[in-house]
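Next come the structures, one after another.
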Structure P
Amino acid sequence: MRDRVPSTAMLPTSLGEFNIEVHHEASTGQDHVALTLGDMTGPDPVLVRVHSECLTGDVFGSLRCDCGPQLNAALNAIVEHGWGTLLYLRQEGRGIGLHAKIQAYHLQDEGADTLDANLMLGLPADGRNYAVAADMLTHLGITDVNLMTNNPEKVAQLQEHGINVVERTPLVVGVTDENRAYLATKGERMGHHIDRDRL
């Protein structure tokens, strides 16, 4: 019985009523989520946010990163636009997992920046893979997107996997004293499109 029930449902939220659909990634065993609002067949590129899970920022409101504000800003932008998609990928800590992410936080507390902390643990600065996001978009019938991101690697990987990134919309939000150095590192050392004047 369970295998015959679709993993999709309506999800009423404080912002509006989305459709939620779970996508299982067999290679990792992870379940990722697509939230969609409206009709994805318009002539314009679909407004899309590909958001990697951040328990500390998305759930607990951590000020060490900009993840929670980015998630909220993206959902608000989709609602204001009237249609769009948010993909929520289970790639905690830029792909290194929650345990290692908190270890990296400890190293940051001792003076390392967000990139070096990962490297000191013997982990990649950014271990995320967006092939699953491309698969999810293709499954949803989405090929042309206006991608809300500051990350050029996200754009490159989606295009490599057949998604046409027609536009890129910056998403610099949630800047605080606690995350200003973190954002500067992403801009200066990781190539993210973050205008120093915004920090």
Structure Q
Amino acid sequence: MKERLTDAAMDLIWENSYGATSVDAICDRAGAKKGSFYYFFKSKSELAAAALEAEWRKRRSDMDRIFSPTVPPLERLDRYFDYVHDSLAERQSKCGSVLGCPLLTVGSEISTQDQVLRNTVDRILDQKISYFVSAIRDAHAQGLISAPDPKAKARALFACYQGTLTQARIQNDVELIRNFKEIALDVLGARHAPATS
């Protein structure tokens, strides 16, 4: 039941917004009574934080595979952007909209209102950025790019990418994410195009 509640919360908040998603709607989607909700969670905020954490745990094995050190560093980023494109395109076919990044959606909505959720979003975003850092550090070490400060370069690339995800959500155009691969190479100043998978 706890997993059903976190899955329902993730879907509803991502499809709509945190503010527009009620505890009643979450319980209805999960097939749960309100008593079950309050057995597991003290508040909607606590449930939303748990839902974001649960979604991230599900994605970690994919991230570990995509960003494996055995994959050439620029190809890791290339594969990641394909992965996100394909995931969002699949969801778009079900709900009719490009939903963008749930972390950015929730984070931008509640960052000044809810410290618990903001901290959760911050922590997960930092973990995601660490994958970019590792790929950029390895690309620099191999002479593919110049990035003496891989963390700063990763943050710059991630910021551009998050902006593209937001634009894709607003314009309902998932192909903006597919096209970001070329922009990423420009941001990184790549000397070689990434190998195709």
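All of the numbers you see were taken from the coordinates with simple rules; none came from a lab. What you see is a predicted model, and the numbers here were worked out from it, not measured in a lab. Cβ atoms are built from the backbone, for glycine too; each structure is taken alone.
Quick rundown of the values:
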{"read-out": "Value 1.9, calculated as distance in nm of label points 7 Å out along Cα→Cβ at positions 30 and 102, assigned to which of P, Q", "value": "P"}
{"read-out": "Value 2.0, calculated as distance in nm of label points 7 Å out along Cα→Cβ at positions 94 and 158, assigned to which of P, Q", "value": "P"}
{"read-out": "Structure from which 14.2 was derived, mean count of other Cβ atoms within 10 Å over residues 62-69, options P, Q", "value": "Q"}
{"read-out": "Value 23, calculated as relative contact order in percent (Cα under 8 Å, 6 or more apart), assigned to which of P, Q", "value": "Q"}
{"read-out": "Parent structure of the calculated result 1.2, given that distance in nm of label points 7 Å out along Cα→Cβ at positions 38 and 166 is the read-out and P, Q the choices", "value": "P"}
{"read-out": "Which of P, Q leads on Rg/Rh (Cα atoms, Kirkwood Rh), largest value", "value": "Q"}
{"read-out": "If helix-only ellipticity at 222 nm (-39500 (n - 2.57) for each DSSP H run of 4 or more, over all residues; to 500) is computed and equals -24000, the structure in P, Q", "value": "Q"}
